[in-house]
1. Taking FRET efficiency 1/(1 + (r/R0)^6) of positions 26 and 66 (r between Cβ atoms, R0 = 25 Å, to 0.05) for each of I, II, III, which is largest?
2. Given a computed value of -16500 for helix-only ellipticity at 222 nm (-39500 (n - 2.57) for each DSSP H run of 4 or more, over all residues; to 500), which structure among I, II, III does it belong to?
3. Starting from the value 2.0: which structure in I, II, III was distance in nm of label points 7 Å out along Cα→Cβ at positions 18 and 58 calculated from?
Structure I
Amino acid sequence: MLKLQGVHHIAIICADYERSKKFYTDVLGLEILQEIYRAERDSFKLDLALNGKYIIELFSFTNPPKRVSRPEALGLRHLAFSVGDLEKSIGFLTNHLIATEPIRVDESTGKRFTFFEDPDGLPIEFYED
């Protein structure tokens, strides 16, 4: 039987590297572990961590195709982050001019959550834990 040890990382391709770098570091507060420019690909690779744990690779590529998101498409649906105070987190996003969907309640857990998008339209969820 295969025994996975955990999620190693999530890879995200962005259209505007500087805009997405600012979003993931300045807005979401992820820390930069390593930033590499790959001249042969004219591409950046940014390794990001949450609470010291490597979680996201942010890539830039020249002219990446648009991501199909809505209506719900096959494949990765969204990223979800735990937050302690949903209203405070929504207020922080609002102060950064990031719109959120109305708060919903998870029918199976009774926990509250909301969605918003990264600069390229990738859905992100804040789930109150």
Structure II
Amino acid sequence: MKEKLMRFMYGRYGVDSFSKFLVGIGFAVAIITMFTKWQILSYIGWAVIIYAYFRMFSKNHPRRYAENQAYLKRTAGIRTAFAKLKYNMKQRKTHHIYGCPSCRQKIRIPRGKGKIEIRCPKCSTTFIKRS
């Protein structure tokens, strides 16, 4: 069965970020439809899901690639913001992040070192903080 699926998908575009987004939006709209009386939302949700699967099974690689790149370009700011937030939350477990009082440069200090004197690498201002 796996081999038949692999033969079927050979030459097809497959799953990319835009397809995942479309499937997620389609299912979200379908779930919203369950709580509302608007039948048109159901049709819209299913249309989005069908288009996502059309993209996955398409053999027109340049067109699908261009669509995905346009999606990635439009969402770059949002994805970068979430990546930074995720990185900062991960760093909070092991480090403190302080801002320099004079130039506002962010400085990462390891936790558990007690009261330490910190020198800003940008402006060389020294200040005392608790790690």
Structure III
Amino acid sequence: MANPNLFSTVSPDDSLHFWQGNALNYQKVRDFTGFDVRDIARMTGTSKNSVRFDAKAPKEVREHLENIANICNLVFQFFHDDVKTKLWLQTPNPMLGNVSPRDMLRFGRYAKLLRFINQAMEEGRAGAKTPQAS
């Protein structure tokens, strides 16, 4: 049997409907997160002039927005609410050094944020399996 933690880094669902078949709607991810062209250029190391939100977007832009879409969908699994998911992204979090998850993404800390999310989800699953004392 496969270890479920091996697959926990990818959301099993596209609850926020960022994908249209096999193609990501880059503009929808941008709108959901509130990132502007400057933010995306900074996080991808591309020039502002090369940032696009279609199939011709630079590889770095496509990959970053795919990763961000995945993070958003993973967080949605906890809240089951797009407004709360967006609020969580924007709110400074003491578990993240009082930095908002959105800022972590903006400053290229995707992998660290993903580790925090996976750890929290794993702790939540473990807590749900632990019988509660009466």
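1. Values: I: 0.50; II: 0.70; III: 1.00.
When FRET efficiency 1/(1 + (r/R0)^6) of positions 26 and 66 (r between Cβ atoms, R0 = 25 Å, to 0.05) is calculated for I, II, III, structure III comes out on top.
2. Values: I: -3500; II: -19000; III: -16500.
Among I, II, III, the structure yielding -16500 for helix-only ellipticity at 222 nm (-39500 (n - 2.57) for each DSSP H run of 4 or more, over all residues; to 500) is III.
3. Values: I: 1.3; II: 0.6; III: 2.0.
This figure was derived from III.
Rule-based calculations on the coordinates, nothing more; no lab input. Everything quoted here is computed from the prediction, not taken from an experiment. Cβ atoms are built from the backbone, for glycine too; each structure is taken alone.
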